[in-house]
Structure 1
Amino acid sequence: MFKNLEIVPAVRTEEIKYAVRDIVVLAQQAAKSGKEMLYLNIGDPNLFDFAPPSYIIEETYKAMQKNKNGYSASSGIPEAIKAIEEEANRKGIDNVLDIFVTTGASEAIEICLTALVNDGENVLTPTPGYPLYTAISSKLQMMENPYYLDESNGWQPDIEDIKSKINDKTKAIVLINPNNPTGSLYSKEILLQIIDLALEHNLVIFADEIYDKLLFDGKKHVSIGSLNKDVSCITFGGMSKNYFVPGFRIGWGIVSGHKEILSNYIEAINKILRARLSANHPEQYAIKPALGGNQAHLVEAMAKLTKRRDITVEMLNAIPGISCVKPEGAFYAFPKIELKDGNDAKFVAHLIKETGVVVVPGSGFGQVPGTNHFRVVFLPNEEILTKAYKNIEAIYSKY
């Protein structure tokens, strides 16, 4: 009766995929069988033994009590904007043109892509890389233009591959540094080479630096926007990962470069910001105390994460057929796995079904053709990680 009345969804949704969440369907099916589930798939610190500094919660609660519960200014409250600018200055970005607070860094990224890219144009996105970018690209019907990270070079961007992918329709290049899903931290030398390419081809750099305080072994993060005042750059950050409040959905964008080059683009971004009204209001009052306050929670968190990173690398590299580059930032690893059938999604589905260990297949993040990987989140405690990696070894040895 209703056959000819079916509501047909927009074509732009057909290629939208989000592997991190899509894998949950398989996990839910496995959980129904009564298996103990070991979740190594979602980068939410609050699901494990991490919590935000108490002063962040207190400042947000105070704002709510003062009835800061209506709309804020579209770009964010003044004290948050000022705090973000001071943070940008500490990172070495001292030619800031505009700052805006958004519903997570994800919204900032989507708004900036929407304001920049026309039909038929493209943005260089890292492979492997966070699937948000490919999902937005599908929604905007952008042309795909992935570039590879070099696993043999610690997952640094492959400069020669980037050069070969730039064309007259390329508008920007995305950097995720520290990287999700590999945990790599980009060298200053690589960043300088990317700046040279951006200047030569008039590209905007989208610098996703959401994990910039989660660094191992005394490493230092270099913000690409700090290295050259001429380059057009948008630096994305937020509260979710560094301050363990992903549910606050508070992020931001920092535009830097030359005003005469970027002014029209900045106005286009602000048109979209005004149209969507504002980001979460009371949570914005946590930005100033977070960025300018005590960072002791990071010392404690990195001590735990270092142990878990080391267990991850040691145990996975001990499995014949699996190799894992040592992460230098964030809380992800992206081990390579040798598979006769060349299908990491199939292996991950089998792993979840048989053991309850939930990881995400490398194909969900992109990878060099002919290679197979899976992503692990090493936020769980050492006992859970050890059990999970033993299960991976047992299943893989029979697979």
Structure 2
Amino acid sequence: MSQLRSIKEINEKISKGQAVVATAEEVLSIVAEQGVEEAARRVDVVTTGTFGPMCSSGAFLNLGHTTPRMRMTKVYLNGVNAYAGIAAVDVYLGATEIPETDPANTNFPGDFNYGGAHVIEDLVAGKKVRLEALSYGTNCYPRRKLETYITLDDINEAYLFNPRNCYQNYNVAVNLSERTIYTYMGILKPELGNATYSSAGQLSPLLNDPYYRTIGVGTKIFLGGGIGYVAWQGTQHNPCVQRSANGVPREGAGTLALIGDLKQMKAKYLRGVSFLGYGVSMQVGVGIPIPILDVETMRYATVKDEDIVAQVVDYGEAYPQGSGGSLGEVTYAELKSGKIIVQGREVPTAPLSSYPKALEIAQLLKHWIEKGEFTLAEPVATLPSADSSIKMHKLTEKGGNTND
């Protein structure tokens, strides 16, 4: 496929205020009116967006040295444990971490859980957070205890680093059992009482670049209201799955590891959420620009909800082993209609992700590019693709000597 333009050429147009940018929703009507080839010639960048729960998220924080100095070995932020096994005052605060006193730790479906994601949101919102730190004390780090309050401005460095975001498609969750169950996909009513899903569909970044032709390590993105980058393929990145004719995977596939400066971010795009009876997650806003380098890139970037299918999976019996595989496929157009048909029954649907917020992110990223406030970054490495040898491994119990 012959190239229409390079990322360097697009950036030159951005700097002159001449770049033509469309959201992944807007470009659908452009292609419908003018055809994919003419649209590819006219449009330089397509912006995508997503805003949904992404559990595999968190932040690296450098809390700064005390007087006398302290090697922090236990750190709690608003009662939430932050991992301190890194260096003297470096910690990693996981989004799903919850306090030891949280109802979720007693196997009781608490009506509200506060965890790491809420601490991160509070920091970004400028709120004071209680810091408690303990140490065993050494000659070079003699202090043993610290109790104080901090804000994001008091922290030396704060990096959002999310090991797995932007899942490329995902399950539709239902419950075939006779009891209500509480899951990371929300509350699932018994006997196909409802179905939940979590993707922006036609706006979702990796669904508009299914083979990672433009998104790679080093790609510059919108992350949590600030600027971030793709750091690596995400954990559980699994591109070797069955795909539709348009390249879109028919199940969960690629993922992204993302990094960005927490101090640039905004709480409206980085929200702590709690799921009844399950625990805590974080709603993360991500927007990724897709440079239209050739007609093929444009063709992939015009995916529609009716052309994206997802697998319906039973979460009712020891998910996923007891699910018996997929209960069938449904399109995102069907999901967004508010009902799907499963095993001959009409099942109401509800999204965990927000399409209006995803569209807001895609539009904001478009605005940044048009104003010359955001230029594109050339990837420094590609992500493992569908023809790679990457494979998913499952943890199983094994017998034998535990010292092996």
Structure 3
Amino acid sequence: MIVEPKIRGFICTTAHPEGCAAHVASQIALVKGRGPIASGPKKVLVVGSSTGYGLSSRIAAAFGCGAATIGVFFEKPAEEKRTGTAGWYNSAAFEKEATAAGLYARSFNGDAFSNEMKREVIEAIKADLGQVDCVIYSLASPRRVHPDSGEVLKSVLKPIGQTYTNKNLNTTTKVVDSVTIEPANDDEIAQTTAVMGGEDWEMWIKALHEAGVLSPGVTTVAYSYIGPEVTWPIYKNGTIGRAKEDLERAQRALDEALAPLGGKAWVSVNKALVTQASSAIPVVPLYISLLYKIMKAKGSHEDTIEQMDRLFRDRLCNGQPQPDEAGRIRLDDWEMTPEVQSEIDELWAKVDTENLLSLADVEGYETSFLRLFGFGLAGVDYAAETDPNVRVPSLG
């Protein structure tokens, strides 16, 4: 079939196999071009490894540190006239590149929240690697079936305590309008925390620890975001922010649990970027479009792979994590400089539909969004027929 992007709201319902492979290859090339990462982990588990920060983490670990990697994700292969998901094609491309480079790579597709998946992964670690020395937790899901109670929990993107109204970019129509979001109730707050907070991260580490597959000195990292004040009502002080507070609670608990192994848990606060998760958050696409314009002009813009390469190369592996006062690694440091944020404030006050294209990098936002699904990559013939039926080698 000839695969074209079909966008519905904040998602693209198609993905291009060769385009996704080219996107993976470009990330690998960036990491390899920066040279080997000294003292990096050698056996890495990435929970949520198929897109965004999780995929880039797996690439940085494998092609920067030379690590064997196990990836866990929930993606769909092609069926009938539907393409597979981008994460499926990304994972297939990653495994092929890793195997060609002589690197161990094995993937698991299914519900990462389930006890069954944890058991399967543990058995694979025992059989193939013995232990892992790094666990990356990068799950972003709208729902979770609790593995113990069976309850279906759903996350919401809402403020807490009061109604929130602010500017918003309709990425389809290129109109700057306003969005009003009613506050979450207590049950919505609790469910969002259960889905997006730290409980499942703790469950993974507990299961791995009890099975004896965490090596001495193991490091585990989960990802978070704080952002500027303009997004705080919907993010930092909203339901997602409450979940991220629970993630930091889990980090402190895991630090204690891993102390007998000489291990360490980190929360890494990353930069605002176009990902499948961030594109769904009201207000954030407009902020990202302004941010891209400013940071590209300053030469400080990074995508997920530059961020994850910097995490491993400059924070985790060289003994200089540079934690903030709350003990978090801050990879959003370039985004949150006073100079960048003062320019954001000025542009936010001015931006409207008429001046949007001159003040914001809307084209950059769109390009980044399409690349997530394998579109707009150099060297790919998008007019040519392509076979959507691609195998992830380790999945048979």
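Quick look at the values:
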quantity	calculated
Structure from which 60, 51, 43 was derived, Cα extents along the principal axes in Å, options 1, 2, 3	3
Test item: mean count of other Cβ atoms within 10 Å over residues 163-170 calculated as 17.2, pick one of 1, 2, 3	3
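Each value in this text was obtained by applying a stated rule to the coordinates, not by laboratory testing. Worth saying up front: this structure is predicted, and the values here are computed from it rather than measured. Cβ atoms are built from the backbone, for glycine too; each structure is taken alone.
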